[in-house]
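So, here's a batch of structures to check.
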Structure I
Amino acid sequence: MDKQQFQQDLIGWFQKEQRDLPWRRTADPYQIWISEVMLQQTRVDTVIPYYKRFVEKFPTVESLAQAEEESLLKLWEGLGYYSRARNLQAGVREVAEQYGGIVPSTRKEISSLKGVGPYTAGAVLSIAYGVPEHAVDGNVMRVLSRILLIEEDIAKPKTRKVFEQAVTELISHEDPSSFNQGLMELGALICTPTSPKCLLCPVRDHCEAFHAGKETELPVKTKAKKNRNADFAMMAIWSGDKLLMEQRPGKGLLAGMWQYPMLELTAPLEANEVGELYAETLNGTISDVEKITAFKHVFSHLTWNVDGYLAKAEEFTPPENMKWVTPEQLENLPIAGPGQKMKTALEQRGDVAK
């Protein structure tokens, strides 16, 4: 491969064809860091409004470092993978405390921050600081597996090292920012997972898989394990004008987020049996139990099958992880996807003020 020509073709195409995205209008390493965290496992068009709201509310390292976790999670509500938000804040606090509010500009230092992996470190260093560092994610591995005809299984962690070495050898030292972003953009717009648009590709002449007719066979990736299924009841319990809400544990899935009280089910139950289960668990009196919705919520490794119920109760003292809230207070609680689906079902019935 003519390395210099490859760099010119990729960077020239990127500078001409790149999408106008809000995080590309800044060289602030903090704001680029935010965008890279939000873009993990999340579509660009989904991220844009969240990113804009986030940098408006927390424009500096100091503002995010000092934020209350609940206000942070409320702003992240609906974006999913909530540990990203907590890790981002923890890392930002380390920057505020240990680096005087300046995001580090070396791989060793930035990689020591909470939640900053090899990809995020390389992306921030190359885009914000112009340091020629690799930033390898699934997109980049797909693109380079085709360009360089790499047939190793990208599902295996050790394979990432192969691609990191490849980027280290190929990257432009004059414009590492456009080089790395060019690879990412190529993966998003041209070198897509299925049906790559090879005839529109600016680096087609350099692509070994295209010349070998193997572009649709790459990357090699073993299939992930099948998702596990779990069944739950979720119940909106009214006492007068107040709803009972439950906060999830501080660690694990949807940590710290709020939801309508939820119980795992080991067998199918009638509505009245579900009510009895809640009454026993909460040590309260539950009445008028009615099933109002059913939905699935899919995580990367797990699927929740949720039956949603509506019920009434005499106000009782709830467990420590629960509290009674008014509809107005409900609007200020960070509620994750499953709870949002339940909330929508209630709104459609007129049971919660929109």
Structure II
Amino acid sequence: MNEGFQKVRVAAAQISPAFLDREGSTEIACHWIAEAARGGAELLSFGEAWLPAYPFWIFMGSPIYSAQFSRRLYENAVEIPSATTDRLCEAARKAGIHVVMGLTELWGGSLYLAQLFINDRGEIVGHRRKLKPTHWERAIWGEGDGSDFFVVPTSIGRLGALNCWEHLQPLNLFAMNAFGEQIHVAAWPAFAIYNRVDPSFTNEANLAASRAYAMATQTFVIHTSAVVDDATVELLCDDDDKRLLLESGGGQCAVINPLGAIISTPLSSTAQGLVFADCDFGVIASAKMSNDPAGHYQRGDVFQVHFNPAPRRPLVPRAAIAADPTTAASEDLPNIKHPPFSPAVKLPIVVDD
């Protein structure tokens, strides 16, 4: 018997990081984690690459101009695990809140655009990378792989996340829906770049993408972006041409229900703070009754999605290959980050061996 649907209070952080300052940004994050918990939230989300900052400069000038900032990003990137993630985990534990943090990860000698899942006990329970960085982002970040698509079973529901224009990839949406996702963190950068020259970079266009995701997957979506402060504009904009490309503000956070309705109260684009909303999982049931593309509303006899969840690794020991010719990684290698693939529901997709 169904004895009622779960209700979860969530929050999104519309906050500026300490630009390219890992320690300062971590301090800010820990403060807002505590504030979110004081507001009754059980989950707090941060925007794309929030820690230590989104690399707006890659869209603004030459490689020579960008190099000075890219080096600082490298120096302030986050290893997983590390003292930085320990601080975030401790803040989540003390506050008793789940956290999804967007960050630039340093793994080996390369940077990746990552999202870190921390539960309310202060444990890292998931860690993913953006599958394909967008446009000039590829000058900064490496690629993810199939093991970066999963949902995390938590006490507040099945939690998933994607970054930015990953929400425009239809197969991504289908896979996340097939995993039985219930709460989704849609992480975006501040909508402060190219607003005057490219409508696809505006907050209106990308909020529409998050709303479409909520309807397509029947999930609660926490649409989360940061704010560009005046100091960041002054640092990056050394001429009038760059000031046409980047402006202060750009913040936009919203919580969207599975029917596409915004259920949170917005802040202004320059304001810093938290956006809260209460999520009633009964709305998921209402949405699923009419639209469940991974269930009654799909036609597996007409369309199939092939999914390879194996992690891609540059070095595979010969002994591992001899034991299993299909292996893609070895647990003997250091810092194998991905949990084993374990979908939450029976998949209407073909999982490649």
Structure III
Amino acid sequence: MKKFHKRIFKRNDNRELLIYGRTEHTETPAQELDVTPPSSPHLRWNPSRHEWVTYSSSREKRTSFPPKKYCPFCPGSDLNFPTEIPFGGFEIAVFPNRWSSFNTHNKNIDISGIKTKSSNGHSEIIVYSDVHNDTIAEMPLDRIQLLVETWNDRYVALLSRDDVAYVLPFENRGEECGVTLHHPHGQIYCYPFIPPVIEKEIAAFHKENFILSMMESLEQKYFVYQDDDIIAAVPPFARYAYEVWIMPKKKVAGPWQFNDKQIKSFSVCFQKVVKGYDSFLNKKCPYIMGLHAAPKLDDKSFHFHVEFYPPLRSGDKPKILAGSESMAGVFIMDVLPEETALMLREHMNI
């Protein structure tokens, strides 16, 4: 595997912009964006669900649906306005989210009758490319591998922080998922607690490795792609019609434990899934994608995997979380997982 370079650029707000690439980045910066006061989000406890809800009112001010020529994630030096990345080019860029849902601060929040605390932690943006219309489906494979290496570098750095209990890299793609900036990018949320979904997975893994058990017992009819290291499948209990999980055949706590061969296999599979979705719909498929990794780098029981949730019911019809899903937490499905796996396999197993 080629080595990567990381440039640490101190911005005018004293926060760090990280540039990852196969070649060393030495470009002189152009004009930067004006300094934005850091957010002060807070948490409120929901006693009926036993879960935290985070509030960050500053997010209402974030950029929404800008024209391409005013995209804040494009390289800024050749434009007539500053952007988050004040350079003429880059491969992958990572920087703190100005409108963070999790940000360690010292402001006290006191609301009578409600349990509250500061929404400590951290939130980052990870921009996959300096090309505005680029997509995971069409990027060179080495860029996907660099993305995996970037995630790994951030995992190691962020999981070492005392104010971070869990790190979740994810991507929302498409307006159906609430995306307001179409430049290819994802996010990294660093929670001050273990999120409920991950908490349940941790408990399940302590009983048995359900990922390994599922892969061993799963019939081929659920597979959409596999090689020596990776399986991609529609889980037989899918809650979304075109839900796909990417699962390493060998248990790893997170992608930071991959060897070079596994990184390449994972990258190939990751790209095939995204490209297959787009081919199936004949357009950029909307999806929510998240990396489910262990809360600690040396965890021994968690089995890393990636989950894709296209918010679709069938074809390109939207899946709305209606009465049963929203009020009872019970998903109602119109199609069988083995049927959608058959359809997706034709586009992903190429």
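Structure notes:
- Source structure (of I, II, III) for distance in nm of label points 7 Å out along Cα→Cβ at positions 24 and 208, computed value 2.9: I
- Value 4.5, calculated as distance in nm of label points 7 Å out along Cα→Cβ at positions 232 and 304, assigned to which of I, II, III: II
- Structure (I, II, III) behind the derived value 24.0 of mean count of other Cβ atoms within 10 Å over residues 240-247: III
- Top of I, II, III by Kirkwood radius over Cα pairs in Å, for residues 224-287 alone, largest first: II
Values in this text are rule-based calculations from the coordinates and carry no lab data. Given the structure is predicted, the values throughout are model-derived calculations rather than measurements. Cβ atoms are built from the backbone, for glycine too; each structure is taken alone.
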